[in-house]
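Pasting the structures in now, so scroll down.
What follows is calculated from the coordinates using simple rules that are stated; it is not laboratory data. Source: prediction; values computed, not measured. Cβ atoms are built from the backbone, for glycine too; each structure is taken alone.
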Structure 1
Amino acid sequence: MLKDAIVGLAVGDALGVPYEFRARDTYQAAEDMVGGGFHGQPAGTFSDDTSMTLATCDSLRATGGAVDVDDMRRRFIAWMEQGAYAIDGRVFDIGGTTAAALRAGVGAAGEHDNGNGSLMRILPLAFTDATDDQIAQVSAITHAHRTSCRACVTYVHLARDLAAGMSVADAIAHIEDTAAPFTRLHGIAELPRDEIRSSGYVVDTLKAALWCLVTTTSHPDCVRAAVNLGEDTDTVAAVAGGLAGIVYGEDGMPSAWLDTLRGRDIIDRCLF
């Protein structure tokens, strides 16, 4: 199931890369995996979302599932500076908060440092025995504010519930107490699309991803919905796609997308 989650995340990421930074409904709706866009990457290319997730995964593989934040930080720096975990060794997208935190050796903890740069890479911890404190410590490598840490804890709890076979609706209801007070998730399925924000703010990303998951019934529909929200398309689709991967499995993803997805060798060698 870890593989389903990571491939689901990577597929969502790659689907969203060509549309990043574009305003909602200003482009032809995403249907298939294409190249181009702001970054000019070939179709099927994943971005920092997947690369940092794979660095997290590889650290857990090397430690036998134990959380070692120093090891993870070293792997993140190897990605940023040397292109480890990146397709063709090329880093073409990195958040400002993430880059600054890795250079400084300490996570940013200000109110305005709540981008989605730790949420996008936290999914592998759902397949370990990491405690809430350890999840927060992994977030804090780059994003140390309590809002970012709480978002990561909430997401990991949700992924664990889905992996245990809980329905999407029940899993979202189950994490209500974990999510409060930084966001409310009750009734998210009933919210209209124009009330769902898809910015890089971690709370927006989490809510948008959950909205896409709960209002669709397949992995491709979930990640398409995320990409078509616009703005931070790759990260919202990655966060949503990882959860949808758990729910629907790799068999529920279009074979054409899986064939187009680049970097499968990197993914395979980082799994534990």
Structure 2
Amino acid sequence: MLPIAKESVYGCEAENLKMWGVDPQLGERFVNGLSDEFKVLYFDYEGHLLRNPNPDHLTPENIVRDFLLIADEMGVDHFSYYGYSWLALSGLQLAIRTDRLESLIMGGFPPLDGPYEEMLVVTNKTYEQSISNQNTYDYSNFTDSENKTPDEFDWENVEIKMNPGQTKQFVTLYQNLVNFNDQSIQILLTIPRLSFVGEKDTIVYGDNFGGVTVDIVGLIERNKKELGQLGWDVEVLQGEEMDHTKAMQPDYVLPLIKEWLSKHLA
């Protein structure tokens, strides 16, 4: 199950994504890269939510219900799951709520000591900004970077160009997870599971996003020994610029997860 499969884009939009280190054919490459050895159930869950916001009901329970409904409709009984960032934490919620998972791969989010409080701060600030800016932008026609390069972009004063319905749903998600005890649920996990992260995956948010630091790699490295004892395989992707964005690109992820899946599902 690949809920990260965004549709490919081309032309100027593709060139803009490349400038930011994002593969414009990310979803297609994951599907093609895995389908030679596995059956792949793929969809763009985040894209669906941005097109059809669910501001008050994006809870772990409802996300799991959506995933299992999709599997049911496609006639898939048991499956492995790969998600990245918030879709990785969604996979963890799926794993503790169903016995239908054969394996779990979490990229870019810690399976232990997850930064739920920090992300609630960030998403609340994002929601507040979207309310303030809701009469300023044409949401149907924008690019996040306004054609600026990453070096030119003013991260301290970035303005949110999503509507409040889009941003509030992620506040709802983290409100429902802020008291989640990811230590206590580890005993429920008996399937093969992999956690991976880029070695530079530390995000320092400015004051406009609450002034918090989300140190994904720090949390995973700090708990690496304990995660191993709990049954997790842990991989830190190496590279000077291996940040949150780069560590989700198919060039780096596909070889890792294909080898891991082949080993554990053989």
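For which of 1, 2 does helix-only ellipticity at 222 nm (-39500 (n - 2.57) for each DSSP H run of 4 or more, over all residues; to 500), calculated from the coordinates, equal -12500? Of the options listed, only 2 reproduces it. For which of the structures 1, 2 does the calculation of Cα Rg over 2.2 N^0.38 Å return 0.89? Label of the originating structure: 1. Of structures 1, 2, the largest value of relative contact order in percent (Cα under 8 Å, 6 or more apart) belongs to 1.
Work out which structure the value 4.9 belongs to, where mean projected area of the Cα convex hull in nm², for residues 194-257 alone was derived from one of 1, 2. Checking each candidate, the match is 2. With distance in nm of label points 7 Å out along Cα→Cβ at positions 82 and 242 derived from the coordinates and found to be 1.6, which of 1, 2 does the value describe? Attributed to the structure labelled 2.
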